[in-house]
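In the part that follows, the structures are each spelled out as structure tokens.
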Structure P
Amino acid sequence: MPRVLIVDDDTDLLEMVTLVLTVNQMEVQSITKGQLLFDFLATNKPDIILMDIYLGDSDGRKLCYALKNQEEYSNIPVILYSAGHITTLSILESKADDFITKPFDNLQLLNKITTALAS
């Protein structure tokens with residue numbers, strides 16, 4: 001059962017995505033503050049991370065970049081998402097494995113997760 005960490009400050013979105021992933025046989029954990037990411041990872045190792053770009057306390061792209069530059073976490077796939085206008089360059093610079101635009105379709109999200117986990 002894949003372990004998914006969702007990092008998002010939107011509790012409604014967290015609830016919806018958690019339900020979709022749980023129904024699809026995934027174990028879901030979530031945090032609502034980007035600044036808690038590395039504390040969480042110190043004691044938990046998800047198989048994949050879904051992270052909003054515009055978090056109240058941080059930028060998901062910067063968190064992803066920091067994560068990918070630490071050897072112990074660099075192999076965890078990260079899918080960033082946002083409703084804002086995001087440049088392809090900023091996603092490439094963040095070293096994210098994928099990006100999805102909100103609002104996203106549940107099947108699209110599941111396909112992106114499956115693809116990232118298979119890589």
Structure Q
Amino acid sequence: MQNIKKYKVTYDFFDLEVEIDHEVMTDEKLHEINNFWDDADYRKSKNNSDITATVLKLLAAEVFRQSVTSWLPIDEFDWNKGKGIEGWPSMDGSDGIKITHVDQVYFDHDEMTVEIVD
């Protein structure tokens with residue numbers, strides 16, 4: 001029996017939607033992902049020790065970063081396509097976590113200003 005939960009992470013105007021099968025992507029595996037990077041305890045403490053929220057925020061930051069340069073940021077996590085991001089599993093659901101939607105980060109050139117600085 002699958003234990004799939006759907007999550008949405010929002011940053012400013014951008015959303016990331018993820019499904020996690022907690023039978024496959026267990027708390028132990030979520031801790032492994034968080035512990036891959038420095039400041040794991042700090043991140044977890046900022047999320048009231050909720051390891052799922054901690055990893056989802058970390059994932060959202062990476063996905064939004066990837067979406068700046070890739071039209072398909074989900075593919076950047078795909079180890080089977082010769083890509084993959086160190087510290088992360090594939091995000092196609094095969095490892096219990098699946099990105100179902102990501103808003104593309106878009107920079108509106110009309111909103112930018114240019115000025116001369118000395």
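Just so you know, all these numbers are worked out from the coordinates, no wet-lab data involved. Note that the coordinates shown come from a computational prediction; the quantities given were computed from them, not determined experimentally. Cβ atoms are built from the backbone, for glycine too; each structure is taken alone.
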Highest-scoring structure on mean count of other Cβ atoms within 10 Å over residues 46-53 (candidates P, Q) is P
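When helix-only ellipticity at 222 nm (-39500 (n - 2.57) for each DSSP H run of 4 or more, over all residues; to 500) is calculated, the result is -12000; to which of the structures P, Q does this value belong?
Label of the originating structure: P.
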FRET efficiency 1/(1 + (r/R0)^6) of positions 94 and 110 (r between Cβ atoms, R0 = 25 Å, to 0.05), calculated, reads 0.65; among P, Q the input was structure P
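Taking P(r) over Cα pairs in 5 Å bins from 0, in percent from the coordinates of each of P, Q, which one would give 2, 12, 25, 28, 22, 10, 2? Mind dumping the intermediate values first?
Values: P: 2, 12, 25, 28, 22, 10, 2; Q: 2, 11, 20, 22, 19, 12, 5, 5, 3, 1, 1, 0, 0.
Corresponding structure: P.
Starting from the value 23: which structure in P, Q was relative contact order in percent (Cα under 8 Å, 6 or more apart) calculated from?
Numbers: P: 23; Q: 29.
The correct label is P.
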